[in-house]
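Asks: Each structure below appears as structure tokens.
Rule-based calculations on the coordinates, nothing more; no lab input. Model, not experiment: these values are computed from the prediction. Cβ atoms are built from the backbone, for glycine too; each structure is taken alone.
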Structure 1
């Protein structure tokens with residue numbers, strides 16, 4: 001644990017170190033102490049933010065197709081996918097980007113339907129705490145400025161007009177020259193915390209990464225390259241969009257650039273450091289927003305304390321992990337580039353509430369197509385340019401045709417067997433997942449100890465978001481193979497780390513069960529992509 005000096009001169013673990021340990025090794029106790037609110041009850045928070053006052057700018061109906069799934073990844077796959085479309089941020093591409101990042105893709109009906117709105121990325125009980133804001137320099141009738149995305153009406157709500165490129169760059173400590181737009185993701189904690197309490201911080205960090213992963217894939221298919229920023233001046237961006245603290249916190253920022261056929265545009269740092277106090281003084285007040293509803297977030301010290309400890313007040317404190325992380329295997333592996341990305345995002349499924357899939361073998365070729373590009377590099381401020389993400393992938397093969405059962409590490413040599421599957425099964429604590437019927441389980445882990453040294457208390461969100469990008473790739477690539485992908489945190493982190501033979505200081509961050517989906521009493525109906533009226537008044 002990272003030690004800090006206490007008020008009386010004592011030394012103890014930092015808020016981040018405490019949360020790292022509690023959320024991974026004592027998560028059952030954390031959730032047992034949570035409020036335990038039920039979805040559908042009168043206490044459940046609204047799943048959509050209400051914006052009063054300004055008229056919305058309706059977006060055109062999002063495209064039904066985005067292009068080959070292969071086009072969603074890095075330049076190495078462009079040959080299989082064909083050349084990407086010309087990168088631009090016109091209304092059509094903004095519509096598709098936001099819809100396939102945070103939009104409502106399906107609604108749920110049936111006798112056991114409890115989670116009505118399904119998004120492109122998995123969400124714990126479909127609470128969808130991630131909000132999206134979009135900055136545009138102005139194009140095709142969209143005025144320059146920062147807008148909130150209203151997924152219920154598929155429209156943009158103007159919040160802060162003007163060309164804020166320099167201000168956003170100062171907040172990120174990055175040169176945004178050439179950016180055609182900036183996607184800002186935030187989390188509204190109480191949507192998840194009303195049930196999960198302080199443990200919601202982990203769920204929100206994971207979901208931010210999942211949503212960012214979806215946005216990066218959609219951007220790639222649209223001919224754009226998204227840079228993932230975990231480090232920025234929190235207070236500056238909160239003021240820019242009018243996010244109320246502590247109810248809402250900026251979580252990640254993704255500037256968008258036209259995609260190049262060669263190497264991706266590198267992330268360019270500004271030479272001078274900027275402080276929150278100096279930059280915030282330049283931020284104009286945004287349009288009035290509805291006051292946040294009363295909640296009990298203030299009583300959740302584990303969550304609010306963790307969020308407060310992770311804030312940055314100067315871009316001089318922006319760092320990167322050392323190089324050396326391993327990426328995808330060398331050589332050519334099968335890759336399902338013929339699938340269509342928009343279709344895969346709509347078909348992505350977490351399975352039924354009780355994950356009891358069909359006990360059918362999953363072909364090894366399908367598993368290799370899922371794992372193939374999962375660790376392909378993306379541009380991130382957490383790692384050096386061109387480096388692989390700080391994520392390690394393992395497969396627990398339960399019923400994979402053509403592969404002996406056991407635990408495998410996905411690395412330069414492909415799938416390398418590291419041990420039997422019995423130890424992994426002993427670490428599982430998810431009563432609502434039938435592990436004996438799944439094809440396999442993908443585990444994603446990260447270097448917690450090194451990240452704490454580099455990022456301090458912000459390391460928690462950085463690693464969970466980086467792993468979340470890879471996890472969303474697993475989910476969408478699984479959909480291309482007709483597989484449901486169930487993310488579940490029900491595992492004992494210590495025993496699982498030993499079963500996976502993780503290096504000291506590494507922690508398992510995600511488990512994703514892959515299987516042929518079984519019967520379900522629910523019916524998930526696609527949301528039609530019809531045009532919206534020319535003007536939509538505030539709800």
Structure 2
């Protein structure tokens with residue numbers, strides 16, 4: 001569709017709104033030149049039509065009434081393309097911020113509802129080529145900006161361990177379906193902990209890879225510098241198998257360096273973890289809302305690793321306590337500029353853009369911004385205030401502090417093979433009631449981020465692995481490694497899994513196993 005050309009009156013209005021001080025006579029000239037200039041927009045649209053993908057026909061269904069008890073399914077499919085491969089015979093659910101061609105994508109939000117992608121995300125193509133069967137799309141939180149599982153517009157996702165409690169967000173449905181044994185594997189996304197938070201709340205393994213190790217191409221962005229995709233499963237070996245499939249440069253994602261050297265992550269698990277050194281980060285246990293029972297469960301898990309031949313030593317990293325503030329500035333100002341003002345993709349970087357999604361979402365949210373979730377509204381207002389009054393000055397400061405934060409972890413990792421701490425300071429909290437006070441809705445969405453969010457800023461690999469139970473609910477231990485040393489992180493996670501003889505399932509799922 002050709003771009004609408006501005007009239008002289010429209011140009012005068014634009015000039016006045018921007019305070020450009022252009023007189024009426026010159027407005028006529030500006031309009032005439034702009035009219036000719038905008039023909040390039042039409043030419044680009046004509047050229048793009050020759051390469052624009054078309055939406056394929058793929059079968060999908062809404063979950064049948066009574067068959068979505070956890071609220072974790074968005075849509076269900078049965079997509080398979082290869083009979084052989086490392087994931088042959090395995091079912092995978094895809095977080096609904098990731099494109100599966102021909103299948104609806106809502107990203108948990110009414111502002112995206114109705115969009116059907118024309119292309120598979122890179123990771124989806126790789127999963128299908130590896131023999132996986134894509135069983136559907138999992139419910140995720142509204143634009144993925146919540147650590148709780150109550151902001152998704154399809155409705156809350158319930159924890160298989162206690163259906164009155166949060167499954168964690170924003171990869172809420174992915175974790176619930178894996179923990180509930182409805183699928184073998186899941187893909188999640190992580191900008192502030194959104195793979196690791198639901199993994200910890202639901203008692204499964206969730207790995208946030210090193211930044212750039214896995215291409216983000218075809219997933220709905222929040223802030224380019226903190227976007228990650230990662231695997232989720234009930235065992236470390238399954239996570240490693242899935243990671244082997246989805247890693248590697250695709251040439252379309254500027255988050256990725258020109259070359260990476262992915263390891264053989266499954267093979268790495270065959271190497272003994274005995275003798276590896278763990279730095280037990282003191283500050284990770286000192287959060288204001290830390291549940292003593294959670295800290296106790298994590299320290300008991302560390303003791304089991306020591307019994308298995310690993311070495312552990314307390315280490316203080318004061319900068320860890322500053323990480324959440326740095327993340328706050330980057331995520332809030334960055335998401336306001338990219339995810340909201342920039343219609344998800346923003347501009348000024350070389351890589352894959354989805355013009356149809358940009359247009360659909362950009363139009364939808366402007367039609368009725370009230371449809372945003374409470375957390376996104378908070379981000380919009382706080383971010384807009386900061387950008388309008390300080391012009392990105394604090395974002396620039398936070399980017400400068402990022403190197404100090406990363407260096408603090410790197411310095412500790414010179415002495416230790418990995419760092420460990422609780423993934424979250426709490427176990428799964430109660431889902432807010434439908435008529436909950438706003439403070440409760442926001443609080444339940446943001447209360448658990450302090451240990452996870454810093455590693456989205458620095459890009460270190462971080463894996464949440466079940467550490468045991470506290471008051472009958474799962475607790476996660478987070479293992480953090482050197483950049484691109486995801487293999488050692490998974491070796492330590494696997495050592496704990498072996499030491500405890502496997503991770504527990506929710507009671508109902510144990511009965512059905």
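Asks: Who wins on distance in nm of label points 7 Å out along Cα→Cβ at positions 137 and 369 among 1, 2, i.e. which is largest?
Replies: Ranking 1, 2 on distance in nm of label points 7 Å out along Cα→Cβ at positions 137 and 369, first place is 1.
Asks: Once relative contact order in percent (Cα under 8 Å, 6 or more apart) is calculated for every structure in 1, 2, which label goes with the largest value?
Replies: Comparing 1, 2 by relative contact order in percent (Cα under 8 Å, 6 or more apart), the maximum is at 1.
Asks: With P(r) over Cα pairs in 10 Å bins from 0, in percent derived from the coordinates and found to be 4, 19, 32, 29, 14, 3, 0, which of 1, 2 does the value describe?
Replies: 1
Asks: Which structure, out of 1, 2, was Rg and Dmax of the Cα atoms in Å, for residues 417-464 alone calculated from, if the result is 13.9, 47?
Replies: The correct label is 2.
Asks: Given that helix-only ellipticity at 222 nm (-39500 (n - 2.57) for each DSSP H run of 4 or more, over all residues; to 500), derived from a single structure, equals -8000, which label among 1, 2 identifies that structure?
Replies: 1
Asks: If you rank structures 1, 2 by Kirkwood radius over Cα pairs in Å, for residues 65-160 alone, which sits at the top with the largest value?
Replies: 1
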